[in-house]
Structure 1
Amino acid sequence: MSKHAHTPGPWDYYDMAAYGIAICKGGIGGQNVGHAHMYVGLTAEETTANARLMAAAPALLAMLRLFADMPADTPPPGITKTAWATALDAARAAIAKAEGEA
């Protein structure tokens with residue numbers, strides 16, 4: 001499977017009442033890419049927050065890719081090289097997890 005095999009964004013979420021919250025590409029009635037359901041122990045607020053996070057996934061992954069491609073040897077002003085390297089490593093690890101490589 002290609003590392004870019006996920007359904008491209010943008011994604012959004014829609015409360016489907018008894019069916020939970022749908023995560024879709026292309027608006028209501030668009031391509032369904034997932035659901036967030038309220039199970040025992042989850043509040044409605046947690047379920048909605050989970051849906052928002054899932055809907056943001058393509059944009060978050062795109063930003064992580066941009067960040068991870070920044071030069072490791074030139075941290076921004078005020079950030080140590082160690083902190084910069086740690087941040088870049090964390091971004092690369094999150095990308096690997098999202099792409100099924102972790």
Structure 2
Amino acid sequence: MVRKVASPAVNGTSSLTGIAAASASDIVAVGSTIISSPLSYPAVIEQFDGNSWSLVPNPSSGQFNTLKGVVHVPHASLYYAQYWAVGAYNNNTPERTLTVRGS
């Protein structure tokens with residue numbers, strides 16, 4: 001059975017482009033959103049705890065950001081990131097790669 005799952009409200013128009021799971025109660029999804037005033041494209045990171053999704057604060061590298069994919073690194077120790085996400089950013093300059101990590 002497929003069903004819609006509520007996700008957190010994001011200010012603007014959003015889309016998710018990648019998802020990774022460590023378990024049924026630890027899932028991360030990434031993407032981007034468009035905010036019209038002032039115009040910006042912040043990256044979006046959401047985490048599912050087994051009951052609900054919540055927004056995760058993320059480092060913003062520029063005015064225009066997007067995360068396209070995310071991977072879980074199994075058995076990562078507390079000193080290393082368990083999730084890595086990749087995408088791109090720019091500040092009205094040529095686009096650059098964007099990599100973020102977290103646990």
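Upon calculation of Rg and Dmax of the Cα atoms in Å from the atomic coordinates, which of the structures 1, 2 produces 16.9, 51? Spell out each step's value before the answer.
Numbers: 1: 16.9, 51; 2: 14.1, 45.
Only one of 1, 2 returns 16.9, 51 for Rg and Dmax of the Cα atoms in Å, namely 1.
Across the set 1, 2, distance in nm of label points 7 Å out along Cα→Cβ at positions 8 and 48 reaches its highest value in structure 1.
Starting from the value -14500: which structure in 1, 2 was helix-only ellipticity at 222 nm (-39500 (n - 2.57) for each DSSP H run of 4 or more, over all residues; to 500) calculated from? Computing helix-only ellipticity at 222 nm (-39500 (n - 2.57) for each DSSP H run of 4 or more, over all residues; to 500) on every structure in 1, 2 gives -14500 only for 1.
Every read-out reported here was derived from the displayed coordinates using simple, explicitly stated rules and does not represent laboratory data. Treat the numbers as computed from the prediction; the structure is a model and nothing was measured. Cβ atoms are built from the backbone, for glycine too; each structure is taken alone.
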